[in-house]
Structures are given as C-alpha cells and as structure tokens.
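What follows is a group of structures, each given as structure tokens.
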Structure P
Amino acid sequence: MCRIAGIINPALPIEGILELVNKMCLQQQHGGPDDEGFYSDAASHFVTGHRRLSIIDTSEKGHQPMLYAANRYVISYNGELYNYKELREELKKAGFVFTTCSDTEVILAAYQAWGTQAFKRFNGMYAFAIWDNQVKELIIARDPSGIKPLYYAATSEGFAFASEIKALKIVPWLQQPNNNWRIFLMAYGHLPEPVTPLQFVKPLPKGTYIKFRAGKEKTETGVFERFSQIEKISNAGEAVELIKETLSASVKKHLISDAPIGVFLSGGLDSSVIALLANQYQQQLNTVSLYFEDQDYSEKPFQDTLLKQLSCSHHQFLLKETDFHYNLPAIIKAMDVPCCDGINTWFISKYAKDSGLKAVLSGIGSDELLGGYPSFHRMRTSMLLSKMPDSFLRAGRFANSKILRRLCYLSIKGPVGRYLFLRGQFIPADIAAFLNTDEHSVWKILEEEPVLPQIDHLSPGNQASWLETNMYMQNQLLRDADVMSMAHGLEIRVPFLDKDFINLIFKIQSNIKFHGKLGKQLLIDAYKDSLPEMIWNRPKMGFSFPFKQWLGNDIYSNAPDGQNLTAYHEKLKADKMHWSQFFTLLLMHSYGNG
C-alpha cells in the first residue's frame, strides 16, 4: 500500500517537474513511510514519484517506481493484487522472467503480455500509473470496486495524477477551487464522484483506465470492468454454501502479507465473520477493537464473547472522551476530501498501528451487498413516492420531520433523488440559507451532477444495493477507510469486496438475497452455527461513537474561528440536529476554501 504521483508538462523543465512531484510525494508521506523513489524522462517532460508502505516483498527489490522489460515499462503502484501468484505462474510458463517476489512486477509483466486486457484478470485493490518508454505513453488505472483512490487532471498544461487531492493542490495550475463543493457536502455528507474541491481535478472512475501520450495532449478512456447484477442462483441452500466457500477463499487471499496483519473486530456480524475465517488460516491472529465507557455504544461484551473461541492476540482499547477532544483537530486535518464520517476509522487505525500492525481486514461491503441498511426496506416506498407530483414532493420542505423534509429530493428523478431522500443531510432550502445563496441555484447544481445511470430495471433490493455500493460506500466508507488508515501508514483490506465474492452475490436472486426478518439473513444462515447467537441475533449497531455528547462538549466544535456555529451547536446539544449534520457544518469552516 503506497502513495503515487506524477506530472507531464511540456512547458516546464524537468527540474521543475521533479521538484513539484517531490513536494506531492512529501505531502503524501504518511501513506508511504517506508521508502520513496522517482523516475523521470526529460525528453517527454515526465516525472513519476512513489511513497512506499512495504507489505508484500518488503525487500529493496520491491522499490518503486519499478522498471521492467529492459526499462521499457515503469510503474508507480498503490494497492495489493491477491491473485498475483497465480498470474505469475501463468506468465512464467509463457516465458516471462521475474526478479522479485512482488505483485508489482506481475502487473508489469501482465501489461506487457496482454495490454489493457490484463486489468480484467486482476483481483485486488489498486491504482497505478504505467509509463511506456517506447511509445512515450502514460496509462493510469483503478480497481473495479474503487477501493483505492486515484485523482487526475488533464489540462492544456499537460497531465497530473496523485493518490490524494492534497498532493494535487500543490500543482500551480490546478489550484482553482470548485465553488460548489460545499453544496454537495451539505446535501450528501460527502462529495459524490466526480465532484472534488478542485475545479480541474477528477477521480478516475473505478474499473477504468486513461491513456495520455506525451506531446499529443489528448486522453483516451476505456472501461475494463463493470459488475453486472444478473440473477441466476435461485436456491437458498446453494447460495449459502457458495457464500461460505467464496468468502473463505477471499479471506485467505486477503491475509497474504510479509508484514504484521490483523482484523478489525467491532463485535458486529461482519467483523466477527471475518475474524472467525481469518483465525482458520492464521495462527495467533491479531485483532483490534475499541470500546467505550458508555454502555449504549460499547460492544465489548460482544467482542469478549467471540474472543473466547478465537486463538488470537487481541488488542482492545478504551476510547475516552478526552481522547476525542484531543485528536479532533488532527482528524479533520487528515481528511483529504471533507466527509461527515471517518472519525471512527482514524482511531481504530491509530490503535492498530500502535499495536505493530501494517495491514488489517475490515467488514466494509457486507451491508451494501447483502441488505444491512434501512434503505433496503425503504426502497419500495421511495419508488412509490417518487411518482407523486413534484409540487407535492417539494412541499415536504415545510414539514418538521427530517425524513418528510427530504421528500422534496424525490422531485429529482432517478438514483440521485432516491439516494438523497434516503440519506441526504440538508435539503436545498437549508443549504441556500446557510450559504446565503439562491435556492433555485442549489437545486440546479444538485440536478446536474453527478450523472448516474438509470437503475429502474433492477429489483428494489438491488436498487438499494446499487445506491449503497456506488454512492455511500464508494464516496464515504471506502474513501474514509483509505485516507484515515493511511494517515497512520496502515492498510485496510476488504474481503467482502473481493471480485469473486461480488460476482457471486450479484448472481443471487433478490427474493433470496434480501429475504428474512434479520438484515443480511444469508450471511447469518451461513455462519450462525459457528458464531455465538448474541453476535448475529441482535439489532444492527454500526461502528459508532457517542458523537452527539462528545461534539456537544467539544471546545473546538463550539468555538471555531471565523464562521459562528454557536446556534447550530446549541441545536446539537438540544437534540434538534444529528451529530453528522453538525460535523458537516464544522467541516465547511475547518476544511477551508478548497
């Protein structure tokens, strides 16, 4: 797991480009504390840089940027390829020679052998840039689940890319802010792709590559993989057995590491399943957990119950309110893109790093794929309500109830309106009032972006899954997991998002996949005989903190410099505002002008 950056700019001398890329890598040093490297092509005005977190092949042979095929190909790579050993054996039989034990070299050999078709064969999480010295061409690519971030800008000055927005803020010609980012943050609680705080910077879409040839000033975009929800499996028993088989294989693959690795154990169903499976393949498994003095939020009893049947080295930490207050400014500073989430991941990642770990397995993806959120029960209602006249829906803005106020969002037809109805934070009237702008302009901006495909052909359950996967998980959970873990030089791995597991879940018929009185019933059926009943037979709790109370008591939150949030802070303490809404407003001030 690493951080990457690069620039092509024909108007700048190579020394100037190298200086910029060096600064970009220093800005991302937290995500690659073990090593750094640079490669430059003066004739093409190209430089790529790399910050390394050594996990697979921790020797000097794994140094990046890595050169291959008599220096024709150069790669800077962030991620893990879980099927690299199988691909390496196949490539060896085809005559390719390897000098390292790294998955990085496998990517280079596969690209030489199969071109962009190689990307379909990769199973992992990755974002990389490959430079072809022969044709003077740069290609960047990102994994099909969008687990690893990669941002780029193609402008008249040339081409630039990096793992974090912070790095691209350093580039002089990319500093123009996107003046609409606050509107999106207030509406969504995050910035939905392709929105970023910088006007000319975009995230590379998942499962996509871009080619840029030096001197041509033109990009070529290609999609190499998209998941399809084609329902084939109609037998519940068969589905359960396939889930057990495929998830077990995924966890085994995700444990591949030459550095200390562990599992986040919250005490909920998803992390418990991951820990149970990992314990089968790794002696003295490392687990990391947080608990609280407030019993309404603490999951320590559930953690302790599961630990009795695991052979593991468990690292359990009591998180106190004083820790929250002390670290909140650092947490906000660590955010690459503002988001109303990620505080929990920052703390658990810190403690995992303090425990000597370099990588951890997480349960992200299970809720989105298997029906763990309220949206799966509310989707039919939202589909029916969306057929009401826009005048009726827009009138919801006058209601007192938060969810009734969000009715107005259903006047935006398609996935955007449904998502904002289900998960939106502030409605356009509130956004306009807070930003002192015109409400009509807010509506127009939210209606125009993001542009999402129509999903009406999917079942209600699969529509909810599509929204949770491509909006909430993509733009919030995965982004926060990456940036908050890498703030501590830690890698988070997500076995539920293994390509084989996703393809399996998308083949299961909706009436089986989302059936049952408990959320994620299929996952429960697969593991209820192995897990304590108190783990799976309880209401969903989520990985949450006593945020309302802690933010209400926080001096930093109560009195930020500049914009006065006192009135909203009082609403938070009076239980008239959700903590995530207040945190969003706090970020509007703290994050700055983009």
Structure Q
Amino acid sequence: MPTNNSQRQYIIRLAFIAASAFLVARAMQIQVLDPSYRSKADATAIDEQVVYPARGTIYDCYGNILVYNEPTYDLMVTYNQINPDMDTAAFCSLLGITREYFLETLNKNWRDPRYSKSVPFPFLTKISAPGFARFEEQLYRFPGFRPVLRHARGYPHKNAAHLLGYIREVNRSDIDKPGSPYASGDYIGAGGLELAYEDSLRGNKGVKLVLKDNLGREVEAYQEGKLDKDPISGKDLQATIDLPLQAFGEELMANKIGSIVAIDPKTGEVLAMVSTPTYDPGLLAIDRNRGEAYAALVQDENNPLFDRSIMAQYPPGSLFKPIVALIGMQTGVLNPGRGISCGGAYYAGGMRLTGCHGHPYCSDVESAIQYSCNAYFVTVFRDIVDSEGGFYNPQKGMDVFNGYLKKFGLGSELGIDLPREKDGFIPSSKFYNDKFERQQAGQKWNSIWIRSLGIGQGELLLTNLQMANLAAIIGNRGYYYTPHLVKVIMGDEFNIPKEFTTRHETGIEKQYFDIVANGMEKVTLAGTARLAQVPGISVCGKTGTAENPQGEDHSIFFAFAPKDDPQIAIAVYVENAGFGGVLAAPIASMMIEKKLKGSIDPSREWLLQRVKETNLVEKKP
C-alpha cells in the first residue's frame, strides 16, 4: 500500500514538472523568441478606419459617361509619430504647401479634448491623384503621415451642370438627421441627380480594424482582418439625357438667358434640359480651387447656378392659347368651327381692351391658333369663366377651368426627379376674391378683369418644364407621363418609381387635340413660326411673346414632331429676345432636326449661324 502511494506521488510530481516546463517554454517563446507577441502586448487600442466606397457613375441614354469617380486623397497625421528631424522643406515642396501652413496645421491646442497627439487628424485634404503620386514615392521619409483614398467627381464633358448637380462635404444638420449614415468628412449630393439619387449613388462605407500601440503606431490588422468590412460601391445610373442633343442645345443658347426642355412624349423621358447661363460642372469638383470657383458663380449677376428649366416661373404668353381652346371645346362653349372677328384688338362695351396684331379673319379654332388671335382667345376664355354662373358669378366657371389645368399638371410640381422644382402659379377664384376684397371691401370681380389669363398673361406662371410637358400632352392627344431623368438604376432595374410609368389623362377628347394639332402645324407652315419649318418633318408648334415690363419681351415657343408620331416635345424660353418666332422658334426647330435627323440641313445653315451669333447677355468691360 505505501508503495502505491509513493508511485502516485511520483506521477503527480512528474506531471507538475512537465506542465511547468511547458509553461516556461511557452513564456520564453512569447516574450523572447517571437517578437510579434511583444508587439501585440504593446497594442492598447483598436483603430477603426473608414474605407470609402466609389460613388455610382452616371451615363447618358447612349452609354456616354457624364460623371465618373476621380481618386483624391486626404493626408492624415498622428502628431506623436512625426519625426522631429524630418526634412520639412522637402515635405512642403512635394505637397505644394508653405512652411507656414505646415506649422499652423500642426499647432493644435492639445488641452482641447477634440485633439490628441496619438489620434490621427486631417493634415491636408483633396489632394489630386497626380499630386499624391509625386508625394507617395517619398512617403516613407515622413512617418506619422497616412493617406486615405477618397472619391471626388470627374466630368469628361462641360455639359448638363444643372441636371447633374455636384457633391459637397456634409454639414452638422446632415449628420444629425435621424438615421443619418453620415459622419464628419463624408460627401453628399448637393443638387441635381447627385442629390435626387443620393441613396443609390453613395454606396456603403467599409471598415478596417487596426491594432495600434500606446504611441498610436499601427501594429497589425486586428484578428488578421477577419472583422474588416469591404465598402459597397454606389449604383450606376443611366440617365435619359441625349448628350449630343444636350451639348447642341447649350451651344444654341450660348450668350442667352433662358431654357430648353425636350421630352420624349411616349415615355416622359427628358432628352435635354438646358439652362443658361450655365457653367462647367468641373468647376465644382472637390478640389482646392472649388471655394473660389463657387464664390465667382454666386457673384455672377446672371446667376448661372439658377436652374431656369424648373425654378424660373414665367408667363407662358400665347403658348397658353391651345389649352384655352381645348378646355373651351371640351366644356362645349367653343364650337371647333366658330369664327370670331378681330379688328386689331379685343373690344368690350365699345372700349379697346386688349390689342392684337394684324391677321386674316379667324374662321375656326385652327386658324385662330395659326394666327394667334388675342381677341379670339380672350372671348373663349371669358365664355368658359361665365359658362357656369354667368357674368356676375364667375367663381364656378373659373373653378371648372382650373380643374382642367390641374389635369394638365399645372399649378403644382410635375414631380421630376430633381430637387427644387417650382409649382408655377394658377390663380384661383379664391385668389381673386381675396385680391379684390383687399383692394376695396365688397368689391367683386368678373371675367373682363381677368381676361389676360386667356392669352397667357396676368398672374399666370409656368415653368419651362411644364410648357414642354404641355407640348407632350398635345402630341400624345391627351395624356402624359411624369417627366424624369433616370432611365435605369444599374443592378436595380425595377426600382424606377411607379409615378414615372403612370399615365396621366387630361379628360379631354382626342378629337379636340387633333384640331389643335392641325392649327399648330399651320403655325409653322403659314403662321407665326415659319422659321420653325424642318425639311421632311411635320412640326406642330406655337409661338409666344410674354410681356416684360422691365425690358424687351420674352421669346417663347413650344412644339412637337412629327405630327402623327411625335418623338420629341420641346419648349424654348429666351428672356429679352422679343417675338417668339424670331429666336425661340428656330432654336426649337434645330433641336428637333438634330434629334430626328442627326444634323442640320445645309439650306438652314444660315439660320443656325444667326442663332449662334446672337448675343443677348450684356458684356461688362
């Protein structure tokens, strides 16, 4: 029995000795033989480094690149890792900065809790790829500095600035919104498609976890990178814009103030959207010159940052007359064959109230549109307003009239996929009740007092997008699709909003649209817009000249073509350009010809040159 106890004690001692020997050997390996464990022991923090995704690329309808990603770099610095003996002169020269900038940027108030000598902070941002390439070769000489790859925007063409928009750094309000994915230093869409499709374009940030020692030096990837998350690039967009057509429109509108909007009537896809004056979108790319460029654009008296296609609110002038005719025929107050006399003006009670230009007798709706007779459409408008409640109770008729305008998409945003679209303004019966009551208690209004609405003047205001959409409605003979700028979200082809594929009906019979289309065709063949004729293409259009009390009248034209199978609807608005047939009509016709035929007929080259050479923007010495 004692012999067994002694043997058991011997085995136990042997096991303890073996275990102790293993632990000693393991400790020697960790502390002496393998330096990586020593480094890990020194690591006191896990640094979570953001990896920024590539933003989605934007293409035109043919696949031409409109916006791409351009690599840019932020240079981060950890103060306590800087070599005090570094070659500061060489460092500054490589980055193109001054010694004063170097010292000022590193001179932080280290008592401020926002700063720490062991935590990286931005030293220099928005370094271009070529600029960083020169510096990268010498980076090893400057410990404490680390680059972070970012993605700025690049623009291969100088077109479509307003509809593309731009990106900027987020501000505090962006970060503080509930559920915001943004942190300080992130970029966000600030206008145009960049803002409208921010959620699709931005992508998702990745993360890289790095072990750092108590001096802030990187040791190694945490858990060999198993917990790192790769960034997810943003989705690409294919826009509806026809880049060659867009560029041509901007060329035609050079040195002019106004807008062109062209739509495919069959789909609502916007083919071109020009607002002038415009600017090179590359001016607002993320770089060190951006602030100066933006300030210059803001200070420009012609306001090139203002998108006149969707934000300017204009009187439509005579472009509104076909709409008055349609509503008149649908409500039964206007017979398509009705003739109305015009003695050079609209008269009521023996008084000359609204002037008109000289033209032949308007025997029906088609000829009234052809010659754009003011007396004809003032008469029709008054008949509509007075049709429900009579001369002394115009409110009911006005409400009926405005009910149709609402179905045409007027008086509210159409819903295009761009931010900051304006409503325009359709005066209601309540508006006039309040207006005349303010002028004099108990004062009433009637159709004579608001007759200018019948010819697109008065308080009536539309955006140029709304005018182009009216042309699309007439071309379609009574319906429209909400204008939009994105054809496909790549990788998410079925995510185009339903409202862009929903057909909107006006409630007016097709036969009345056929009559109006006939009249609009006569406008270009033998009416007020002969310069809008395109060889081999039936163009249906309408001129407008909006009164401008501050100067020269505005030149307006809308059209669609071809007449019986419209592939393009367009509105052109040129501020301070005079009669609509002189400038707006030929611009629209050349856009139509460019889209449908690819080039301008040699017989119209003289007209093309005249338009290009017309300069309506005052040049300051």
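None of the figures in this text is laboratory data; all of them are computed from the coordinates on show. Remember, it's a predicted structure, so these values are computed and weren't measured experimentally. Cβ atoms are built from the backbone, for glycine too; each structure is taken alone.
For percent of Cα pairs over 49 Å apart, find whichever of P, Q sits highest and give me its label.
Structure Q gives the largest value of percent of Cα pairs over 49 Å apart among P, Q.
Which structure, out of P, Q, was FRET efficiency 1/(1 + (r/R0)^6) of positions 221 and 373 (r between Cβ atoms, R0 = 25 Å, to 0.05) calculated from, if the result is 0.20?
P
Looking at structures P, Q, which one was Rg/Rh (Cα atoms, Kirkwood Rh), for residues 317-468 alone calculated from, given that it came out as 1.05?
P
For distance in nm of label points 7 Å out along Cα→Cβ at positions 13 and 301, which structure out of P, Q has the highest calculated value?
Going through P, Q one by one, distance in nm of label points 7 Å out along Cα→Cβ at positions 13 and 301 peaks for structure Q.
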